[in-house]
Structure I
Amino acid sequence: MSQSEELQELSFTVSGYIARPIAQVYEAVADPEQLSRYFTTGGAKGRLETGAEVTWDFADFPGAFPVEVLEATPPHRIVIRWGGEATIADGTTTTTFEFEEVDDGARTLVTITERAWQVTPGGARSAFGNCHGWTAMLAALKVWIEHGINLREGFHK
């Protein structure tokens, strides 16, 4: 790797297909009531709308997390900023949700990208931990919206 190609930050992208129309999938992420049923099992307060500051709480990891909504463009994109450890600047990471209609609208591809960790062992631990969390969120979203099952219940503790 040359000096100009040196890794500046750690990031990851995960994605999955949900067998529901794009507007329904977007709403399942943006709406705090729905998000609380399959992901933020300790409760979500506030809708994911541009400029909003909301809170997410997880029953298995108690303590509300503040989440700043940088962008919400229904039904295609949500960008949030929230706290993270070993980040490159201000103690936060940026997470982007992208929703893409596929199969003539029968399914939605959800892609989640999170970035801004230091290229250090601590940054790697934090990035890998969040990668696990967002992958689990996608699985939980899929089984919730397609089958009405809360996958997180009893999963982490």
Structure II
Amino acid sequence: MTTPVARTAVVPVAEIFELRRSVLRPGLPAKAAVFAEDAAPGTFHIAAYDERGTVRACVSFFPEALPGEAGETGEAGDAAYRFRGMASDPAVRGLGYGVAVLRAGLDQATARGAGLAWCNGRTSARGFYEHQGFTVTGEEFVVESVGPHYLFTIKLPG
């Protein structure tokens, strides 16, 4: 039985930073979890909370062209948003928090005019992304000090 996610919200990066750091950059200095895009124009951060108001999952979205495309566009000239820093508390994995932040972020990107979303996702998360409608684009590659990844894309409605 899954526990329902209490809510999701667009939040300041400070609200999600500790979860991002602890899940994605454990044992590293806090600055390892700071992204250049965190305060860039158009960037937004999503948090999912449990019933007690604890942040259980997070993700950050920002306008960025799909690699190999010109300008801030993806396929067929659609505005593109990239997301990164997606993390869920290991204590609640499989309970819908990751899906909740991803879906809320995709909805927000769509509302901001995006026609495409993409990420460099860990190879271990391939099943998760494909289950959410993403397609693997290209070959597996390694992000230094993080591990193997794929580029995942999804066409947004609109």
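Which one of I, II has mean count of other Cβ atoms within 10 Å over residues 38-45, as calculated from the coordinates, equal to 19.9? The structure behind it is I.
For structures I, II, which has the highest computed value of FRET efficiency 1/(1 + (r/R0)^6) of positions 94 and 110 (r between Cβ atoms, R0 = 30 Å, to 0.05)?
Working: I: 0.95; II: 0.70.
Largest value of FRET efficiency 1/(1 + (r/R0)^6) of positions 94 and 110 (r between Cβ atoms, R0 = 30 Å, to 0.05): I.
Structures compared: I, II; top value of Cα Rg over 2.2 N^0.38 Å, i.e. the largest, recorded for I. Taking 20 as the value of relative contact order in percent (Cα under 8 Å, 6 or more apart) derived from one of the structures shown (I, II), identify that structure. The read-out was computed on structure II.
One of I, II was used to compute helix-only ellipticity at 222 nm (-39500 (n - 2.57) for each DSSP H run of 4 or more, over all residues; to 500), and the answer was -9000. Which one was it?
On the way: I: -9000; II: -6500.
Structure I accounts for this read-out.
For structures I, II, calculate distance in nm of label points 7 Å out along Cα→Cβ at positions 118 and 142 and state which one comes out highest.
Working: I: 3.5; II: 2.3.
Largest one: structure I.
Looking at FRET efficiency 1/(1 + (r/R0)^6) of positions 6 and 126 (r between Cβ atoms, R0 = 30 Å, to 0.05), point out which structure of I, II has the largest value.
Values: I: 0.90; II: 0.60.
By FRET efficiency 1/(1 + (r/R0)^6) of positions 6 and 126 (r between Cβ atoms, R0 = 30 Å, to 0.05), the leading structure of I, II is I.
We did not get these values from a lab; they are worked out from the coordinates using the rules stated. Given the structure is predicted, the values throughout are model-derived calculations rather than measurements. Cβ atoms are built from the backbone, for glycine too; each structure is taken alone.
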